[in-house]
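Engineer: Take a look at the structures below.
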Structure I
Amino acid sequence: MLLVIDVGNTNTVIGVYDGDELVHDWRLRTVVDHTVDEYGMLIYQLYKSSRISSRAIKAIIISCVVPPMLNILEPLCRKYFNIKPIIVGPGIKTGMPILYDNPREVGADRIVNAVAAFEKYKRELIIVDFGTATTFDYVSAKGEYLGGCISPGIVISSDALFQRAAKLPRVEFARPKCVVTKDTVSGMQAGIIFGYAGLVDGIVERMKAETKSNPLVIATGGLAKIVASETKSIDKVDEMLTLEGLRLIYLRETAAKDAKG
């Protein structure tokens, strides 16, 4: 079995693959001040509840945009699984050309998403990842990562509204019934959800115009379903895109090492 770990600024998503089948997945908060043993016990409890033995894990691959977390996860993998993990970064065989001014600047999660999406659809794509930041990434019809843009995430934006406006409460992310609302909570929900849907549609439209193409638009991330349903531009939602990308990159990296002997 393969353990895949995607570490984001807000959440860490863990998955277990048996061959090409995702058999279990969990979403945890990313906490940089936990110890190796605290994370180890947490993962142990998840495995125990799912009846998975740590001895069944034969390989681990990690995508991480929070560098201090690697100081926890790498020792954890060695101590609790006796495995040296593969870390997605420069030098890893992704199978995708990264046509960025400085490829080292691209977040690992963005490349992982691009690899998974192109492998699945084999055409030009825009991938919208609703995370702590919302990222928009363009992949050409040849399978080249051409770049994209980054905007503040929906949680960051709504938290800023709550923190800076004294009379506005923190609200649940839910679809409001209308835009012309009659109460403050619904008004904030309308502004957040419909406003963000407009942001997504606007950026996707500009990317299509700039590339003179009609790419398939894929949404992923924890809030993808909520926002995607209100947009005109998103064609599909795939919440497990990053985990699948990690599995593919693991296969490509191990194949490249085997070829070298």
Structure II
Amino acid sequence: MKNLNYSREHIAYLKKQRNKKIIVNVSRVLVLVLILGIWELCAQLKVIDPFITSSPSRVAVTIAELYNNGTLFYHIGITLAETFAGFIIAVVLGYGIAVILWASDTVHKVIEPYIVVLNSLPKIALGPLIIIWIGTGYDAIIFMTVLVAIIVCIMNMLAGFIAVDKTKLLLMKSMGASKAVTLRKLIIPASFPVLINTLKVAVGLAWIGSIMGEYIVSKAGLGYLIVYGGQVFKLDLVMTATFILCVLAGGMYGIVTFIEKKINK
């Protein structure tokens, strides 16, 4: 039902925005179909070697085989659980540490160099140590996921806190607001867009961390399928697991975007 309070110009603007959104969504689907179509065509015409690059049809067959032998959702479930757990832990801890660093300038200056150094370390090189420290179970993979994602969460959120309008901070201070009140009433609401962007970045990093962990130590999961497929030259399995990873990562990103839209309404 049209809102009679809207002007014709405003209604025209809303229609334009809706049409633009439809065009964007349709274009995304068409680009995906085009990529898959070119991939399949090149494989069928032997422009590329389907044994090495696989093809959408071979990926579909492999997915069906995994489903029929009952392992498809088992491996997906393992990797999803590891990634989601690592994602939540990294975001919550990263946010909390960023709050502490914002609240104390001294702690910030002391800790920041160590955070930068830790972020520069190649996480995959810590794999053997993680196995020794934590073991070879799912905990090690979740720890790797947290290790990969948490530093970026800390740095992004801290940058968002610091970037809050200085005039508003001075106003809060002049009114006698404590750090806790300033955090609750100003910093957290003002840095919400940064939090959403951090979540979007953390989604990708969480998937990277979980797959890295499964490369090092795993007996199940999509990362395990990739490693196993490469070892026995079942490259269709490698491409299938990679394709499923892309779908799951896109779905997780979509959930974050959906939450953002709902909150911003």
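Please treat every number below as a calculation from the coordinates, not as lab data. Note that the coordinates shown come from a computational prediction; the quantities given were computed from them, not determined experimentally. Cβ atoms are built from the backbone, for glycine too; each structure is taken alone.
Engineer: Rank structures I, II by distance in nm of label points 7 Å out along Cα→Cβ at positions 22 and 222 and report only the one at the top, that is, the highest.
Structural biologist: Values: I: 1.6; II: 3.2.
Looking at the calculated values, the largest one is II.
Engineer: Work out relative contact order in percent (Cα under 8 Å, 6 or more apart) for each of structures I, II, then name the structure with the largest result. Numbers along the way, then the final one.
Structural biologist: Numbers: I: 18; II: 24.
Once relative contact order in percent (Cα under 8 Å, 6 or more apart) is tallied for I, II, the winner is II.
Engineer: Could you figure out which one of I, II the value 15.2, 44 for Rg and Dmax of the Cα atoms in Å, for residues 142-181 alone was computed from? Present the calculation step by step, with values, prior to reporting the outcome.
Structural biologist: On the way: I: 16.1, 51; II: 15.2, 44.
Here the read-out was taken from II.
Engineer: Given a value of -13000 for helix-only ellipticity at 222 nm (-39500 (n - 2.57) for each DSSP H run of 4 or more, over all residues; to 500), calculated from one of I, II, which structure does it belong to? Can you show the working numbers first?
Structural biologist: Working: I: -13000; II: -27000.
Clearly, the read-out refers to I.
Engineer: Out of I, II, which one gives 1.0 for distance in nm of label points 7 Å out along Cα→Cβ at positions 14 and 246 as computed from the coordinates? Provide the component values of the computation, followed by the final result.
Structural biologist: Working: I: 1.0; II: 3.8.
Answer by label: I.
Engineer: Let me ask something else about it. Output the label of whichever structure in I, II has the greatest value of distance in nm of label points 7 Å out along Cα→Cβ at positions 78 and 134. Can you show the working numbers first?
Structural biologist: Working: I: 4.1; II: 1.6.
For this comparison of distance in nm of label points 7 Å out along Cα→Cβ at positions 78 and 134, the top structure is I.
Engineer: A value of 0.99 was computed for Rg/Rh (Cα atoms, Kirkwood Rh); which of I, II is the source structure? Please list the in-between numbers first.
Structural biologist: Values: I: 0.99; II: 1.07.
It must be structure I, since only it matches.
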